[in-house]
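Multiple structures are listed underneath, in structure tokens.
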Structure P
């Protein structure tokens, strides 16, 4: 095998205290999952065991949660958006979320509502899907540089989709201002002062995938993972999932690494400093779903308390992960994973090929007993770019 060095900065979390959050517990996750189970077409997404890849990389198990198969939407994000919209409407119309159905809710809505959000693609698609199911309107704003394929996927769900000339975080502010002026409901996966309830529901919705994974690992005879690699944009998915896992296993019993693109590594920088640090600029990473410069304070609190390490890496790490998952060794199943979905596995692959492999394995506490859980949060949501990376060799690992 070749040896090559990809840029990965790994920082220990000096502010770790292992404190759980009651907002992101197993109980909250199972309530959200109970809601998702009542949606037509629900089934747990696969938890794939990459046994031959694990043997090659020198660990006991590599497990990949494949979210490309979530409700036909090719990504996990609807778990949060649909749950938050349902909770919002149940609160508005005094309905019980435990008795929820789209049909009941649809008949209860007296006036047509408009849901607005900012997205890099997958979250907006989830909001558009939920609005369509409920017969409501959705207006989705996307930052500059958004792929046309992601825009078209939202338009096909009947939503209005507007690409701005701003980065993600500035687009969020514009969405908030516009929605306030027009009386729309904002369903955003980040929080700020005075806006925490809906982001909390979104993060609780994301934990459905973690509850499924814990159940699936138990069915495989796996008591617990030793490691979890979670990618972060604003940190909502990473915070919601890590909060759940910390409640189930204990944060001190889990080596958790939060992975970001170096061009949008606000969580990494916050982790180094111990308080929220924002990143500006265009954040032109291939990991579009992670191109966010301002941490979600709700997610940040969990990550500061419970994450073991923070990792900032170059785009080629994600591209490597896409290729490895799409072309695994031996009889391992193939996973189609997009740019933001593959970066966790990409870190493992980059460690394997690195000239200082043993030192990096030691730093990440990886060995022959390690059971590593990664989340492939999206499939090929931008098919053209997926093929440019996997077929044509865009963002090569070695030059």
Structure Q
């Protein structure tokens, strides 16, 4: 009976636009448990994870009567159809592909809710708990065990059809479904993701130091270390480097999911307007994207770093205003660093003016560092 039910669920999933679906047991993820404990010992956690490892590896902590887990995948595009081009003085930043369309949490939750309603129609006493990466389970571990793909050396799930450009979600249920078989790992001896990672965050195959990952770093709210700011480039949210270089992603671009399609002006936004955007404007423009969940401050800090990356002198009036007048110390401190990177006689005057007014020790230290940098370059009078 459950084989027939499984096929009905698969058929319905296809009807509602789920790209891949797989089934696995609700048994604990014991191998993952060892990995997570080791990860914690090494200090590789980002801090965004569920703190209780038992909850992360045992589905029965989420649903007491759990018997199976249904894993789903939704493909998202890797290319912007008509990307806007940056020109001198009008530089653009870049948002990672997973945040191009409508917030993927909303997309997945909608599909999982539809699937749950259908399941209840088929089995009235069915119980289920649906979740995406805000849930306690590891989406990648669930999807791998459910046969949707394999976990690559960059720790992302890779599918044969869509590469790693997939959103993942799952549903724990009290229905016992026949299990699918995990796929063979097809990465072979390829190390392109390890070699290309800008911060060497991929420590070894399948192990990522989240604190070094630029995707996590773009979401931090504090002042970044200089080494990381140098590596950030014009990334505003997330990082796609390890996906771009992956041979399994070569030539892959699926735009059939309408809600995942990018708004070019949000996928590659102009930098300078983001420095003066109001809270209201930011919420109205960005609220439906996954990039908005940390608020505008991390994005604005990343914009300031990107302007330094481009050495954009047209941004000096904006950076001056932020350094002297902004209430947020992190923004002032990053502006001081950015100005020092851009350099020039005009920057010296801005920094000296700010030095007189600044009361925050960390910001003041950054202003002095930038002045010293200019002096070493022979710019100061």
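Laboratory data are not the source of any read-out in this text; all were calculated from the coordinates shown. Here the structure is a predicted model, which means the values were calculated and not measured. Cβ atoms are built from the backbone, for glycine too; each structure is taken alone.
Here distance in nm of label points 7 Å out along Cα→Cβ at positions 53 and 133 has been calculated and equals 2.2, so which of P, Q was it run on?
This figure was derived from Q.
Oh, and also: Looking at structures P, Q, which one was relative contact order in percent (Cα under 8 Å, 6 or more apart) calculated from, given that it came out as 25? Could you put the intermediate results ahead of the total?
Details: P: 25; Q: 20.
The structure behind it is P.
Sticking with this structure for a sec: Out of P, Q, which structure matches 149 when volume of the Cα convex hull per residue in Å³ is calculated?
Going label by label, the one that fits is Q.
If P(r) over Cα pairs in 5 Å bins from 0, in percent, for residues 37-164 alone comes out at 2, 10, 18, 18, 16, 12, 9, 6, 4, 2, 1, 0 when worked out from the coordinates, which of P, Q was used?
Among P, Q, the structure yielding 2, 10, 18, 18, 16, 12, 9, 6, 4, 2, 1, 0 for P(r) over Cα pairs in 5 Å bins from 0, in percent, for residues 37-164 alone is P.
If we compute mean count of other Cβ atoms within 10 Å over residues 29-36 for structures P, Q, which one ends up with the highest value?
Evaluating mean count of other Cβ atoms within 10 Å over residues 29-36 on every structure, the highest lands on P.
Okay, moving on. Suppose FRET efficiency 1/(1 + (r/R0)^6) of positions 117 and 293 (r between Cβ atoms, R0 = 30 Å, to 0.05) works out to 0.70; of P, Q, which structure was it derived from? Please list the in-between numbers first.
On the way: P: 0.95; Q: 0.70.
Going label by label, the one that fits is Q.
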